Structure I
Amino acid sequence: MHDVFTSKRFLKYFSFAIVFALWEIGGRIPISPAFPTFSATMVALWQMLMDGSMLQAYPETLQPLLIGVAIAATLGIAAGVWMGLSRFGEWLLSPVFIVAQAAPLAALIPLLVLAYGIGLTAKVMVVLIMAMPVIVLNAMSGVRSTNNSLIEMGTAFLGSRKDVITKIILPSASPVIFAGLRLGLSAGFIGAILSELLITPTGVGDLITFNQSRADYARMYAAIFSIIAVAVIALDFLEWIEVRWLRPDRKGAR
């Protein structure tokens, strides 16, 4: 019984329950007229699912998100691995991505609008610049953190450079690379919503702004809650892939 109450899964759900309870209490006080209760938000979420507005919004939001994250993951892992393996690559690219990770990239959105307009391309670019830096830097860090003794052992057993990279370095770096993918996916969700709020009001961003404009705060918070829930599910799925296929030794930790 003690193991159940101290398991990672139980503690995660328990923390959610505490947040939802505090949300309900804060809405009933109320903290603000614009802060609905958790129960009212869930009723509004159900209504939006039933009338189809929520389901119609998500394809608009997920399209730039999936395209942007796929490009960021492909290019980011490749660039990060190259930077980890090559001092020249690190010298050439790491300052760019370090600055990009630290900079307020949302400030670049007006420039992207000028360059790419207000269509899908601009939104994909927002997701890309938000997600890619952390993916690149984590991939580089994962490669650099590989135990040198393993690399030397692979070389001693006459392993080729390709064998050392694919069979020693990449498997060793995979936990850090997947951590970067999860962080990049989180940043991608932020970028997708920012692009809808600041470029053109479509998808979930449109639901947020529209319901805010007519002071229907329960539906506004329902839209915000839904995108957070989808992001959490997506991150859990990515972690499941990592544990299931790359790190079976962590199955019990979930």
Structure II
Amino acid sequence: MAVREVLPEEYDELDQKLEKELPLSICGLVHFRLMRRKHLLTEKMVLVDSWPDFSVLVIVQRHIRETWLSVGFCKDPEFAPNLETLIQFASRNTSPPLYIVGCTSEVMDALVCAHQSMNSCPFRRIAIPDGFKISELSEIHTDIVRKSRSYAGKKESITYHITNFLSVLIETDDGHPVAWEVQHEFGAIGMLHVEPEYRRNKLGSIVTRTLANKLIKDGQLVFALVEENNGTSIAFHENNGYVRLPFKFSCMEFIFLIK
């Protein structure tokens, strides 16, 4: 199988083909459209296993010497070997691990099994309570967002998301941030946080529905990725208009040796 990089003059056709693969392609399609709209695709490699008819897509940063995001699409677990080939190719210019998102659990399971075998949305309006106002995140909020995350991602990554993708912020009337959510680079809504003393006021629902409406007005698809064992988050999203897809997505780190 030859790795093929999609050329800029082929992006319209790629967009149409990914749209036909919905909902399986939702991460790949939304990420591709976001990067294209923000003029960030010049920094990416858009790789497929064949062209114009492809079964696997991987979008990855072209030159990054640190852990980075790879957004993928794979039609079926039978094409997992092709996905691995693209990932191997993409990892040449990055340092391990490479974070992979956008493929179903069945595809990820096929990747792991192959490796082991070789090596042993409608939304209802909720009124914002008195004393609060809705705005959006900006770079000045980077530190407070970072401190709210249990895994405390890199400051540069938080700033990158805040400055490039849609977000919603709820503040008190005197400008104190109390709740927020931002769109991930791969298109999903996420990073929802409500300050502990302001919970139980429906602010989380207001944030996520407001952000969803912003995405809809921006012509985007609305979706969220929730861990399977996070019953609280699943119930929260279902109560706010989300519907479960008939398959599961998985995220994975690809760890490799640098030669």
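Starting from the value 1.05: which structure in I, II was Cα Rg over 2.2 N^0.38 Å calculated from? Can you show the working numbers first?
On the way: I: 1.20; II: 1.05.
The read-out was computed on structure II.
Given that helix-only ellipticity at 222 nm (-39500 (n - 2.57) for each DSSP H run of 4 or more, over all residues; to 500), derived from a single structure, equals -10500, which label among I, II identifies that structure? Mind showing how you got there, number by number?
Numbers: I: -26000; II: -10500.
Here the read-out was taken from II.
A value of 0.55 was computed for FRET efficiency 1/(1 + (r/R0)^6) of positions 9 and 89 (r between Cβ atoms, R0 = 41 Å, to 0.05); which of I, II is the source structure? Let's see the in-between values first.
On the way: I: 0.55; II: 1.00.
That value comes from structure I.
Where a number appears in this text, it was derived from the coordinates with a stated rule and is not lab data. Bear in mind that the values here come from a model prediction, so they are computed numbers and not experimental data. Cβ atoms are built from the backbone, for glycine too; each structure is taken alone.
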